[in-house]
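Please go over the structures that come below.
Just so you know, all these numbers are worked out from the coordinates, no wet-lab data involved. What you are looking at is a predicted structure, and each value in this text was computed from that prediction instead of being measured. Cβ atoms are built from the backbone, for glycine too; each structure is taken alone.
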Structure P
Amino acid sequence: MRVKVDLGIWSKLTQAVVALLVVAVVILIGLSYVPQIQKNERFRREIFRLDAELQKQENISKQLRADIDALRNNPDTVSRLAREKLGYAKTNETVIRFETNSPGGAPK
């Protein structure tokens with residue numbers, strides 16, 4: 001048979017101290033994870049940014065591959081680029097060049 005002894009306020013204070021210690025330990029554990037959580041969030045944002053950059057670069061790569069393919073396989077493309085970039089013209093063809101004024105300069 002057990003005899004229950006009433007310790008009065010000491011029993012309640014002991015329970016309160018134990019409860020406060022448990023709460024303090026839980027808070028300390030939570031606070032120790034806050035920097036890691038913030039670091040993970042920064043990594044997630046960086047991954048999102050890099051994924052967007054990767055998609056952009058893949059689109060550029062696809063466009064450049066299409067341009068290369070057109071230059072290799074389409075003689076009209078080569079002809080058009082030679083005319084536009086180098087100012088070439090076919091025989092009996094007249095080339096007219098238009099000059100543009102610079103934004104800062106006024107025509108005289």
Structure Q
Amino acid sequence: MQPIPDFFQKEVIDKSHEKPVLVDFWAPWCGPCRVLGPTLEKLARESGGAWRLVKVNADRHPELNLRYGIRGIPAVKLFVDGDIVAEFVGAQPEPAVRRWLDEHLPATAS
């Protein structure tokens with residue numbers, strides 16, 4: 001298995017030990033990604049820093065696609081303490097994303 005890129009280790013794995021990190025695997029050409037991205041950005045702002053959002057361009061990081069089994073985008077993965085605790089694929093409407101976050105974020109982060 002290829003090593004994790006430095007930015008991903010620092011911004012996702014390491015930071016997820018401090019607070020939950022939501023990773024949005026996307027690409028510029030992906031229509032559903034352009035729909036979901038602004039929703040995730042809005043919810044991250046509304047969280048007041050309870051969790052952080054990291055966007056990863058899947059085209060630029062095929063090694064992460066392989067490591068994390070990305071077969072379709074947008075792919076969203078929630079990391080807590082270095083591990084994936086929840087994930088979904090595809091654009092979801094804002095109410096569905098809010099419910100998903102409420103279900104999967106640790107109580108201290110919601």
Structure R
Amino acid sequence: MEKNMCNSIIEHERIITTIQKAKHIKPIIEKLVTLSKVDSMAHRRQAFADLRDKAMTSKLFDVLGPRFVNRPGGYCRILRLAKPRLGDNGQRVLIEFVERSVENAAPVAETATAE
């Protein structure tokens with residue numbers, strides 16, 4: 001479960017899950033992003049040992065590492081959602097990176113200007 005959730009967060013940059021899973025995954029993702037800030041073969045091997053996916057390891061070191069190179073920590077945030085999960089009424093949360101890329105961000109509606 002850890003490996004799949006880490007890969008999903010790196011791929012999509014935000015996922016919806018339960019509060020317990022998010023709190024469990026957040027420190028793992030934080031450590032992986034900290035590893036990716038310095039691109040070396042040893043760090044790539046350590047990250048690949050946790051992720052077991054070449055594409056996600058490449059995205060971690062090529063996209064996410066340079067994005068957070070000037071940030072000292074706190075790469076992820078957990079936001080609680082209002083509606084509970086259907087079936088077992090579990091608390092749903094959104095775990096996402098603090099700085100997301102433009103293509104993964106939600107589109108913003110443009111306002112009409114008066115001319």
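Using helix-only ellipticity at 222 nm (-39500 (n - 2.57) for each DSSP H run of 4 or more, over all residues; to 500) as the calculated read-out, with -9000 as its value, let me know the right label among P, Q, R.
Attributed to the structure labelled Q.
Output the label of whichever structure in P, Q, R has the greatest value of distance in nm of label points 7 Å out along Cα→Cβ at positions 11 and 43. Let's see the in-between values first.
Numbers: P: 5.0; Q: 1.9; R: 2.4.
By distance in nm of label points 7 Å out along Cα→Cβ at positions 11 and 43, the leading structure of P, Q, R is P.
To which of P, Q, R does the computed value 0.95 (FRET efficiency 1/(1 + (r/R0)^6) of positions 35 and 67 (r between Cβ atoms, R0 = 25 Å, to 0.05)) belong?
Values: P: 0.00; Q: 0.45; R: 0.95.
Among P, Q, R, the structure yielding 0.95 for FRET efficiency 1/(1 + (r/R0)^6) of positions 35 and 67 (r between Cβ atoms, R0 = 25 Å, to 0.05) is R.
Given -0.25, -0.31, -0.76 as the derived value for log10 I(q)/I(0) by the Debye sum over Cα atoms at q = 0.10, 0.11, 0.17 Å⁻¹, which of the supplied structures P, Q, R does it correspond to?
So the calculation was done on Q.
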